[in-house]
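Structures given as structure tokens follow.
Every number here is computed from the coordinates shown, using simple stated rules; none is lab data. What you see is a predicted model, and the numbers here were worked out from it, not measured in a lab. Cβ atoms are built from the backbone, for glycine too; each structure is taken alone.
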Structure P
Amino acid sequence: MLPNFLPSQVNQLKDPEAIAFVKSIETIALATSFSQKPILTTYTHKGCRGTPILLLHGFDSSILEFRLLLPLLAAKNETWAVDLLGFGFTQRPKGISYSPDVIKIHLYKFWKTLINQPIVLVGASMGGAAAIDFTLTYPEAVQSLVLINSLGYTSSPTFTRYLFPPFDFLAVEYLRQRHILALNIVNILPNFETKIISAIQCAMLHQEMPSWHDAMISYVKSGGYSELADSISQVDKPTLILWGEADDMLPPEDAEKFQQDIANSRLIKVKNCGHAPQIEQPQITFQHIWRFLNHL
């Protein structure tokens, strides 16, 4: 049976791997200093040995982006994934300014409550920026880092901070509408692969959660991780930088900047891969991460 705290659209999933992953999603109520009530936080946890791995998803995404990578890691190692505050299926209480600071505090509460030992922190895209920010603030919680096509040097245009109604709503709604359009197109085309349809469904499922628009608008107006670049050189943890060479969202020179600024780092470029190696090439991504862990 599929979790009843997810949007009803979850029942439209047909891909067995996606369905199996959805069934593994759990919730925990976390008390924080910035919310009067505990925040229902969604996560998944598999595996039982080795240094715990914690996976952080990207912007306007959810733990579902790790539906292919997490089972591979968990077969070898204890692995967690969590929906960051303001994203995924984690509850979005009203009255909160969804900024990197509250994301970090909420993530620490999750780590302290459920893991409470040094972790391998894996962040993809915006999740990479969140991983860096978390590591610099709570160094005792992190043993090593894996950054997958990470945000850090390239930020959103400054004008997004100053959008006002109704333009802020329309800007966010555009993110949802492009997924709806893509799904409508593939549904009318004959013989379209189930996995492609499932990928679009997984990418948009969290957008049906209550207060999705409000939290997205709040995060965008916070400026996100636009001020992180000057702090990246302070990272002193062993770091693996994985970069899909065909990334059309972040400039390729960002990969080189990460390698230059993080002293104890290694850069591996993934061929024939775009912005999301964890989805596009999960097996190769797993192999690179596993080799990195075995050489720490």
Structure Q
Amino acid sequence: MRSMRTLRTFLAVARLGSFAAAGAEVGLTAAAVGLRMRALEQELGQPLFDRGARAVVLNPAARDMLPRVEQLLRDFDALAERGDDAALSGTVVVGALVSALMGAFADALRAVKRDNPRLNVKILAGLSSDFVARVERGELDAAVVTRPPHELRTALRWTELYTEPMVLVVPRRPQFELPAAPRQVLQRAPFIRFDRHTWTGLLVDEVLGRCGVDARDEMELNSVEAILEIVRQGFGVSIVPRLANVNWRGDRALRVLDLEGIDVLRRVGLIERASHSRSGFTEAIKRHRYVAVDAPRPRRRAAP
């Protein structure tokens, strides 16, 4: 429906602060977005934006109507889910870690989409800490995130989907001297660190702390995929989550070394509002069986 598309465009402008950014999200040019917003203003009989040279800002009237527009669209999407059959339909907006899209969540999403062909899932990649606030504000219907290191507000709910052990990865052809013992590797080799300000970065710190090691930081990144590529090229070693559904044994450029006695896990789950209109989708995701391929059996030997 045209009016629903216009309201979705309005929300995108409100969230992103420009017609160009909103257009990129909804698939329109900046000029087309501007025309839609002017038509909405004419239909409502009032201006909605304070337009500047570089950005557009909601005026007080628009800020007052924003929660009602969000609720209207949620109610509309809920109606779209109720048809003659039990299939899900409409659009769901989900945030996800890039690494989750490489792993078990991708399998669940594929299965849900296969069973619900009228369902449109829009995925936004990013960091766990950013997604929490966006889910709470209603900008995202749900997000796949690392377990938060702090208590969530009562309006939010987190459900664990699967776990990934934190492991030491080293290059098969290092451009530096690589010690034989894993703890010596961490102590002496150049260390490629996951951004220490992220939730996964906190898990890396936990592993290093349990090993009693002060790593030699070479560089710091916020992408597991980028870190793995740097390790493959022989520039350093790293501690990363052993991503589900990735064929680690078949990787010809890097190896995974055991850290005996260290069992730190990255817990990946779904965060959503305690009550929302797209619960049919989130429940379908949570019902999917998560099985990591190429996952080693846990070894429970005492630390040396």
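In terms of Cα Rg over 2.2 N^0.38 Å, which of structures P, Q is highest?
Once Cα Rg over 2.2 N^0.38 Å is tallied for P, Q, the winner is Q.
Between structures P, Q, where is FRET efficiency 1/(1 + (r/R0)^6) of positions 3 and 51 (r between Cβ atoms, R0 = 30 Å, to 0.05) highest?
Going through P, Q one by one, FRET efficiency 1/(1 + (r/R0)^6) of positions 3 and 51 (r between Cβ atoms, R0 = 30 Å, to 0.05) peaks for structure Q.
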